Structures are given as structure tokens and as C-alpha cells.
1. Once distance in nm of label points 7 Å out along Cα→Cβ at positions 233 and 281 is calculated for every structure in I, II, III, which label goes with the largest value?
2. Starting from the value 72, 46, 45: which structure in I, II, III was Cα extents along the principal axes in Å calculated from?
3. Tell me which of I, II, III gives 1.4 when you compute distance in nm of label points 7 Å out along Cα→Cβ at positions 313 and 337.
Structure I
Amino acid sequence: MRKIVHVDMDAFYAAVEQRDDAELRGKPVVVAWKGARSVVCAASYEARAFGVRSAMPALRAERLCPAAIFVAPDFTRYREVSRQIRDIFHRHTDLVEPLSLDEAYLDVTVEKTGIPTATATARAIRAAIRDETSLTASAGVAPNKFLAKIASDWKKPDGLFVIRPEEVESFLAPLPVARLPGVGRSTNAALEALGLRTVADLRAANPLALERRFGRFGARLCELARGIDESPVEPHQEVKSISSEDTLPEDRTIEELAPVLALAAERVWEAAERKRKSGRTVTVKLKTSDFRLVTRRLTPPHPPASAAELAELARRLAERAGLPPTTRYRLAGVALSGFREPDPDPRQPELFGDE
């Protein structure tokens, strides 16, 4: 049985800004560019108290929290702090799967330092992060990735929660189905219409009926309801595409998706830069409120040169969805693929001849 830890930094970008600028501490900080199409990258817990959340349009954040201090993102600085944190992870295990700059899965079934339990390892990691970066992290410990991610959110901020193997069924049973990954507002409403409000209800449902109604995701729901997730922690994955998508808290029209696509493009661009990948093919993924999946793809003559250019290409692709303008969407995402190797530096001599 695996021992999985999910570590999630607390309001990471905003916390870095507050750490580095004493004037921001204790104040509502929103990491975002100002502007009609800008979206919130992160919000401090002081700003969250007013309802400000990441992926929210910046204009709405201003309305919710007029006293908010807007700070432009500094991804170079965030990446450097993220590298510090990952160095801490790798002291304990080589099986680290980063999800973004601020969260990662760790498989600590075999722990490098000899710490005997995953819970103790999670405590050691959180203490090292606090001591070495002056930031806080929340962690979840469980037998698989899906449960560890739920657990890390259970006692945020600065918390640790453990789901032991013998506790899985009893822990999941009373949870609302909305706590399961992939269950947004529309899916939740569809499940409630079937009388499925809790994980226990879902567990008792007919699997074939769920699969007929929700397709492959119906089968996945049956597995999640039983705490089943066999996916391993994958530290070295061949990168064929980089994507980011959001299941929205409420359905939106195609025009209202622009800020969501802009944030997804920013995440994809940041990940591509981190992996030193240059991709030409841009894909937009949309899912309608009635679960119809629409994708549009474009390979321009030259790769996007910036996150803003990627966002603009994504917006144009979304407008080509070909559905009525009144169509509402529950999910939107952006992907970059068709990677090419970086051009070699002509000033760099060959290190090795032909063998």
C-alpha cells in the first residue's frame, strides 16, 4: 500500500509577497494585473475573507474588496522559492510529482531519511518549509493521490490531516459529492437530480446508470466513491503537452470565458518556461453545461511568444466553438503541444564527436 503526501502551499504567490514586503502583512493582497481581462492569480487569506478567489476576474475582486492591494505577479521570484521547496521534498523521496509551483504529490512509501511514518515525514517537510522559507504549507497524508489532495485542504491554512487506510470509507461516506475532483456546479446539480447528494449515495448507485449518464466520468465517480485511485506518483513524465483547465463554480458564456482562458494560458506558459519547452500547437478545451465536449486546435506559423499571445490565440479559438452564443460552459482549458527542441547555441562547441 502506498503512502502518499500532498503538499499545498498556503496562498503561495500572495504569501511570498507578504513575506518580502512587511507593509503587506496582515492586509488583503491580490496578486493580479489590473485590467478588464485580468484574473486573480492568488489572494491572501485577508482578501479571501471578502470572497476573493483565484481565477476570479480582477474587476470583481476589486468590487468585493475595495481595500485590496493589487500586486503584479513576479513568477521569476515564485519559481525560485518553488525550487527551494522542491529541494526539501527531494530530501525525503525521489518520487515527487509537481502539479504547479505551489503543490506536489510525494510518494514516501520508501522514505530516504528513515522517518518511519508518512505523517512524521509530512510534519518534517512542513517544519523545514517554515524554517527555510518563512512560509507555511498544508499537507494531506493518505493511501492514494486523490485522498491525499482532499486531506491537504481539510485543515488549511497551515494544517496537516491524515486519512488512514481503515478510515477511507467512513471518511468519504458523509462528504457531499461536490468534494470529489471533477464535480463542479453542473455535475453536482445533475447528481442531485438523481438523488445523489453524498458520497455514500453515490457508492450505492447503479454503476451502469452512472456511466450511461456521465460517460467515462461516471465510471470514475464510482471508483472515487470507494476511495479507489491507482494512479502512481510520476516524477519523470515525457512532456507531450502542457495544459491547464478549470471547472467553473458557475456556468459562463463564451464571452465570459476570456479571463478564465487568460489565467489558464498564464499557467501553461509558466509551466512551459519552467520545462524549457517551446510549443506551436494551441488547443482550447470547452465543456458545455450539458457535458458536450468541444475542442479547437491551431498550429500557427510561429510559436506564441508570450503568455498574452497564447491567451489571445486561446480566446480566438474559443470563439470558433461553433455553438449558439447563449451556450453556457462549465469547463475551459488551454493546452500547448508540438514542442520543439531549443535551438543549440551556435557559440557552444560540440562536446562529443560521433561515436
Structure II
Amino acid sequence: MNKVLLLLCFLAGLSALNGQTGDMKSDAVFPVRGFCIEAPGADYLDEFIKFINTQLAPRTINTLILRVDFNYQYSSHPELRDSAALSPDDVRKLVAACRKHGIRIIPQINLLGHQSWAGRVSNLLRVYPLFDETPHITMPEKYEWPNADGLYCKSYCPLHPEVHAVVFDLVDEICNAFEADAFHAGMDEVFYIGHDSCARCSGRDKAELFAGEVTAIRNHLAEKNRRLWIWGDRLIDGKTTGMGMWEASFNNTYRAVDLIPKDVMICDWHYERADQTPVYFAMKGLQVVTCPWRMPGVATQQVDDMVRFRSQSTPEMKDRFCGIVQTVWSPARSFIEAFNSSDDPGNEENTAENCFRAAFDKIKALEAPAK
């Protein structure tokens, strides 16, 4: 009788493990099979949950990066909420839907950079203009690039003595709400850092400033056993590689790759080519996922590359190649409506929805047992 009870407990434990980590066969291909998208509005929550049930779960997605930013009813800083933000009850519904399928949610708030877009300042600098790295640069009535000010997106000053008290309140609250063990801080495309006009940052090494902010966020998360994820572009030398100022750095932040903690997860995005930069990050001792967007051919090559990196690496390197995260840069409603209206898997048009299908069809084929 005791043996039977032990066997039942063992089987129950396996079942629980599968519920937490997703499909074990899929895990053998990639530990991370991810999807990154803007969090839905409250009025589209039910449709988004339906998409989780009918599209993400069947594709064995096990990681959902939700770009929340200010789309949550923060109690710590209600002045920073969007006007129609997700409620705690809304978030609980999302968490329950994902837990049912073994999907881990990683919430994102853009930290450091992306504090404005086009001609609009986002909530943090609008409410707390004292945090602005470049307060002398005003937002244009009509945004154009390039421009004389080098304005792409505003940044907050990482050395402002009060900025972390505010942003860390948001980070803690959103991680608690989503019951998250990891947080995505964005930190991509940071053009304004160590600006000559900043009384605190002027003359400082930009790589050290960037690494210092990564480390500060990482250390804060580590206090509650949470892990930091960031985009990887600021850690690549854009001039030497020829990758340019968008998917790599022209302002010398790239040397931060040797200064940041090794437990930061790197989301390595390249959308026009299947660049081999995951190897670069892995050789620096960092774990990495590769991130496609809208080109199916590039995405399937990135899947093949990640398989090759994992299969042809030393034991020390193999586990640093963690998988794939499909990125979506349109609102959740726009993406899902386009996805539902373009259900032809043979359509090779360069769209995020077709890229998503292609990448995860490729992964599904890798999961299939050999005949």
C-alpha cells in the first residue's frame, strides 16, 4: 500500500512539473519559446485570453513578455497610470489563463530609454520632468528623423537621486501583480545617455553609465529572487559590426557587455538578417534568446541557428542559447485581428503574424518524432 501511495505521489509531482514548465518534449528543443506583445486594453482582455488559449498554448509557448508600461492601475503611483488601465482583477484573469497552460508571464516597463515617442512624452517624464536627461530638448510639433537634436526617444537620467524610488515602486508592484519571477526592463535604442548638458552625467563613460543602470535594476530585482531581462542592442558595437545605431550602439555603450552581471537575460533582436550575435553574447557568459519580428525567412533561419548553436557548443556554452521570442510591435488588438484574418500558412508576406506562424511551425516540426 505504501508503494502505491509513493507511486501516486510521484506521478502527481510529474504532472505538476509539466503544468509549471510546459511540454517536456518542447523544452528539449528550446527552454524558452516566447511571445512578446503590448498588454491588451481592458476592453480587449477576453479576446486576448482567447488568443492565449487557441494560439499560444497549442504552439507550446511557455513565456509571454507583456509590455505593460503604464497600462496598469498602480496604487503606488496612481499619477502614472494610463487613463484606461488594466485593473488588478484583469491581471489576475491573465495570470490564471497563462498558468493553466504553463505559460510564464514577464511584465515589461521601458526603463532608461523610450521615455517618449515621436512628439509625445510618456507618463514618467510628463509627470516627473525633473528626471529628464535632456530637459533642454523640447518635443517637436511634427517629429522627423534625422533632426538637429538627435532626438529619437527621451531618456531619464540614471544618476538622478530620486528616479529609482519611483521606477522601482512600479517594478515591484507590476511583478507582484503578475506573480512574476522575472522582469523585462526594455533598455533598447538608448540614444540619450551621458549627455553633455546633464549636470550629473556629463563627461562620464557611457558604457559605465549603462552598465550601472542595468546593475542597479538587476540588484533590486535580485532582492526578491527575480531576474532581469533586457534587449541586447546597446551591448553590440554598431560601427565595427556594421549593424548601425538601431540594432547596435553608436554611442559607445557596447563595452557595458563586460560590466553587467552575468545572470541578465539578453533578448537579441535582428529583424532583417539572422545575425550570429547570440554566439557573441554566449561567449560573454550571458544567456540569450533570439528575437524575430516580421520576416518569416529570417525567423526560420534564426530557429535553425539556435538549434545549431545548442547542438554544436561545449557543455558550458550550450545552455546559454535559450530559444526564441517572437516580437510584435503593433497593439494587441491590431495583431490579433490581422492574425485571425490571414490564416493562410502559405502566405510569405512579411508581417508579424506570418513570421510568428513560420517560426513556431518550424519549432513544431523539430518537436515531431523522427519517422
Structure III
Amino acid sequence: MAVRKIVHVDMDAFYASVEQRDDEKLRGKPVVVAWRGNRSVVCAASYEARRFGVRSAMPAVRAERLCPEAIFVPPDFVRYRTVSRQTREIFGRYTDLIEPLSLDEAYLDVTENKVGLPTATKVAKAIRLAIREELNLTASAGVAPNKFLAKIASDWKKPDGLFVIQPEEVDAFLPPLPVERLPGVGKVTAERLAQFGVKTVGDLRAMEVAAIEGHFGRHGLRLHELAFGIDDSAVVPDRPTKSISAEDTFERDIALEETEEAIRRMAEKVWAASRKETRIARTVVLKLKTAEFKILTRSFTGLAPPGSCEELTDIALALRERVHAAEGQRFRLIGVGLHNFRLPEEEAAQPELFGE
């Protein structure tokens, strides 16, 4: 089978960079894209702000403590969507195989490209140059024989960088990496792997397949494949979003009436993430897990999608009122989600529905 040529393009600090581009007073300054307030979270941070430790999804109050001189700018998702469409137009000059992940990043399969450039690296260079010259923004790109490696590569020389992993370089590139660089390896999985002496991708390669499967099931087999750079997933244009959600596991189990702050935080995260989508979600879902690990969900599909973060939060809190907890019942996890995504042109009034 012919080796595929995949490019992953990731706009640099996208929301913050758009703000700095459009307002010269913000250039070179630590910019935080977020609403101010105790319950707000950071949507994006410029690289000047990141030097102080400010990161996306961080509570805005913490960002302000880390960087007191930060300039807070409320997000303008209409403008960000416009710029995102402009970047997609540039991508489309080179290939029709474009899989957007969000407003600011996408996979491109350029095994064959429309303009006849001889290598994927030249395609990536041309795209980055067009973004710089036409949009006055920068993007980082990774070039590799599959999606997994291309995404790692795009992060390698951020910001405004290009990194290429040739097929013959995979076996030298991957083994020294921390195992956390593999998708699907979060803090919990990394800690479990460390119990077996697995701290690097090379360590995972050396582990017996049967042992990996025994301890981690199918997820372990997938990680073992990734450790060898195996990823056969195709670039799928316009893959529809099924749902967006955020969850929080509490340090201690809490009563239902104590969950409001967490619900507000999760709703804000979900709302910020949903602004990256061109599709619109119709259904709001509230998820709770009891101290006994029983999962409860409540959902609401209205006549129209939530129109603001405040409306999403209000719906989630209203769903909480439909949870009938026994006296003394405690909860270990809360989650808020948006489901039932559809294109704006598919929107049509529907009867109000409730679901358990």
C-alpha cells in the first residue's frame, strides 16, 4: 500500500492571535480571551500570556493571578468562524480531503494534491505562506505518514513551525517520547503504565502484547499500535460532531445542592468548545455519578438551541431540579454536555422534548 501523506495544520493561539491582528494595541501584550468573572474559563491565551503559565480551559481568576497584567478580551466567535472559513478555503486549494477538528486545526490528506507539488512538505509550506500573506496569521504544521504522527509533529516547533516525520524516521523518533504523548494516555493511564515500568513509548513497545491487553484491554492494544507509529485512520471530510461534554470528578463526594458551581464551570467549558463548531446542538444533557458509581442523566431538547452560555447554564441547573436524590445521597462526578448537533440549515422547529 502506498504511503499516505498527511498534514496537520494548527493555527497558533488562534483566538488570541486574531484579536492581536485586529487591534494593534494588543500586539506583543499578554492577551487572554475570556469573559471576566469568578466562573469564567480561558478560551485562549497569547504566547505572551502563556509564558506566565496561562492556558486554555483554566479558570479566568487563576489566569489573572498568574498574569496580573493580562489584557482580557471577550471572545468574538462570529469573527473567529469567519477567519476559520478563510483558512479552509486555503486548504481547499490543495486537497478536498480536509477533516476539521475545530475552528483552528485540521487534517489534510495530500497524498495527491491539486496543484501538483512534489512533496507534502512543499504543500505544508505553501499553505503556511498563504495563511501568513492573506490572513496575517501564523500556523504550525506537521507532516507525516499518518494522522497520529502528523498531530505530534505540528506541535513540535510551535509557534509558526513546520516539522516533518519521514516514514523511515518513525522508529527513531517515537521511542524516546514520554508515553503521555500518545493520544488516550492521560494522567490515570500514565500512572497505571508507570506501575509496569512504562514511562516512554519505547518502554511500551517492549511490553508483551498479551500483558498490555490483559491489563488495558482493547485500549491497550491501540496504544501498542500507536507506539509503533501504526495509525490507519483515514482523513474524513466534514466528520459530524456527535457531542461535546465536560466532566468534573470531585475531591470528595458532595450533596446535590452543592453542585451548582461545578455545573456552571462545566457549562462554560462546553459552551466555549461548542463555539468552535459550525453545527448547532439542540440537546442539553446533565450527567451525575453517585458515590456508589450509579450514573444518572437528564436531558432537554428545546424549540431552539441554547443561545448563550447563560442559557446553557440555566438549562443544566433546571435539569438538576429533575434529579430526585435520596436523603444523604452524595455525588462524585458532574457533567454537562451538548448533543444532537446539526447544520444551521437543518434547523427546524420541533416539539419540546424531555428525556430521562
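1. If we compare distance in nm of label points 7 Å out along Cα→Cβ at positions 233 and 281 over I, II, III, the biggest value is for I.
2. The read-out comes from structure II.
3. Matching structure: I.
None of the figures in this text is laboratory data; all of them are computed from the coordinates on show. Source: prediction; values computed, not measured. Cβ atoms are built from the backbone, for glycine too; each structure is taken alone.
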